[in-house]
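Bear in mind that the values in this text are calculations on the coordinates, not laboratory data. Small disclaimer: the values here were computed from a predicted structure and weren't measured. Cβ atoms are built from the backbone, for glycine too; each structure is taken alone.
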Structure I
Amino acid sequence: MDLILIRIVFLLLFSLACFLLRPFGLTSWPAAGLGAVAAGLVVIFELRVRAISLKRLIGAVIGSILGIFGAFLFSVVLRDSLPPGGTLSALQIFVLLLMSYIGLVVGTNKGDLLNLAALGDLFAGERSARRSMKILDTSSIIDGRIADIAETGFLEGTLIIPEFVLRELQMVADSSDASRRQRGRRGLDVLQRMQANALLTIQIVEQDFPAIREVDLKLIELAKKLQGKIVTNDFNLNKVAHVRQVQVLNINDLANSLKPAVLPGEKMHIVILKEGKEATQGVGYLDDGTMVVVDHARRMIGRSIEMTVTSVLQTASGKMIFGKFDETTTRVEPLREIPARMEP
């Protein structure tokens, strides 16, 4: 927001200066319009410069300098070959613009070939800052665990929240569906909690990709441009990002690696909440959301039972536990009623 205000002030001041000074013999209002256009072009150039990497910026500067030097040599040759006049001046300006343009374009495209490591620690800060950028997607914000992870200090660096992710989160919060609306509000609460933490560096970026409609693909393009990592618990985004060679920090993978191992043969208590896919199956959930499928527990819906683990299925999208229930050897407890929580 501060940058937008600065750009508006710059545009107004330059337009006012042209209005008062009236360059090129123009009257006041056409001169002000010319100033506004020139200031707008400067702002666009500034936005483009901010988006490119340091390597490309250095390459552009080197290419421009070499182009101007080449244009000077051409001008010397032209000055000795042609008589003074409008033709000579036009050719010199054309050569200057041509060589500067070619140097700028070629230097920018070849800038990625520069090896900044040869300059020692001079640009180490820029490299480390890029690597420590973590781009949050909508699913990781709504999930809520990202706030706990960040507060513990295990997630270092700058947390990037794109503007298009905020828009998607706002759409979820304004949804007519009560469940989606509650999830969206939860995500906004998580963002407020993270922004209130002085130990976390939260940055909202306005950069968008209008030509791309899918939010997941926008996240991938932004991660490539910023050379950062995407933080998500979306299984499909995780796969697509790996195909596009973008690093991903999957919250589910982290949670799964920290879960205590459940071995076949162990007994555990579970509340059966609904029917399973098979005729005799009942389904329950652990406190962390892990699904537990229990054979012969379909009639135990609404009760807490003791089941025996038979197998554990580990996937990138989470963990599933399978078990069996023997009504003749296990004790069944009624499910205690949980008071309903009203939606604000």
Structure II
Amino acid sequence: MDLTPRKQDILSSIVNIYIENGEPVGSKLLCEIIGNVSSATIRNEMSDLVIMGLLDQPHTSAGRVPTAAGLHYYVRNLLGKCTINPSDKYLIDSILPIIASKDNMLEAAAGALAEITHCASLITSEADHSTRIHTVELVPISTRTVVLILITSAGNVISKKLHLKEALTEEGAASFIKEAKALLSGTELLAFNGSQTGKRIMSVLGEYAYEAAPLVSALNALINEAGSAEMKLNGQSNLMCYGGMSPITAREIFDLMSRRQTMMKLLDDCSSDHAGVIFGDETGYSVLGSSSIIAARYRLGGGTHFGYVGIIGPRRMNYERMIPCVEYFARGLGAIMNGRE
């Protein structure tokens, strides 16, 4: 869809004003901003933009507001390359060293990004498959309740509480742990084969194989989790600050954000080394219909692996500020994570 320069100026002006105050924009105000154009000409151009589906007129005598299509066109065709404003740059530069000092940098980064943008945030890091399984532990709570613990060479501790249908004997527990440690300690996550490992453990457990079978399944799940991308979320309360968004909708959005594979796919679709935007109505998830996602990736391990930095906010967000903010934050996070590695 091609727009004349005048229509582009009018659409950009309406979008910028609407993002700032959420109110319909009239021709009189546009005349003051654009200049050298009559109100009648402005109104005619606005009518054309309504016909094109880029503007909407909420009431007969009111001004215009951008439609979802109008915002799409503005971001994709009119916004251009944005530069981070000095105050955001200073703030991020001040926060990054604090993030670097934390044991869990992803969690600290997600919290910082939510605070800076006032949106919901998510940070991911691709799994480092060179990480090895350090050890496996089993903590009995009762004869039918145990906690299975996996510790990696990177120091990550992942646990799962199991409620067993059948009682687990001390001998069965000891036999399982002995064989699991012998088989798995030192194994790279990349080299882990769940079905093959399960069969090998079961084959050496003998009389204890039946009662230990749930432990074998749970152990496979823990190892797969350790080998998958890590993701941290923050800013759920920011979602509830959206105009007109109910707590139920905010909770549904946050629940969707917690689905790792879903969000990884969305982030991969809208981000590269430069921040990208995907509008909620393009995702296929109705709960995101009035929202937008801005995301950028950062490089890990000399550029062979990637992590993602993303925010979810209202469709009426300040894209000119948020896009460079997310992009700059992603580059900074990549720098400190590669420095730690």
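Taking distance in nm of label points 7 Å out along Cα→Cβ at positions 167 and 191 as the criterion, the largest value within structures I, II is that of II.
Largest in Rg/Rh (Cα atoms, Kirkwood Rh), for residues 175-294 alone among the labelled structures I, II is structure II.
Rg and Dmax of the Cα atoms in Å, for residues 159-238 alone was computed and gave 15.3, 54; which structure, I, II, did it come from? Here the read-out was taken from II. Consider the structures I, II: one of them gives 10 for relative contact order in percent (Cα under 8 Å, 6 or more apart) as calculated from the coordinates. Say which. Derived from I, not from the others. In terms of distance in nm of label points 7 Å out along Cα→Cβ at positions 87 and 231, the structure with the greatest value among I, II is I.
The greatest value of FRET efficiency 1/(1 + (r/R0)^6) of positions 103 and 319 (r between Cβ atoms, R0 = 35 Å, to 0.05) among structures I, II is that of II.
Can you tell which of I, II yields 20, 40, 24, 11, 4, 0 when P(r) over Cα pairs in 20 Å bins from 0, in percent is derived from it? Source structure for this number: I. If distance in nm of label points 7 Å out along Cα→Cβ at positions 31 and 263 computes to 8.8, which of I, II did it come from? Answer for the origin of the read-out: I. Given a value of 0.85 for FRET efficiency 1/(1 + (r/R0)^6) of positions 55 and 207 (r between Cβ atoms, R0 = 25 Å, to 0.05), point me to the structure among I, II it was derived from. Answer by label: I.
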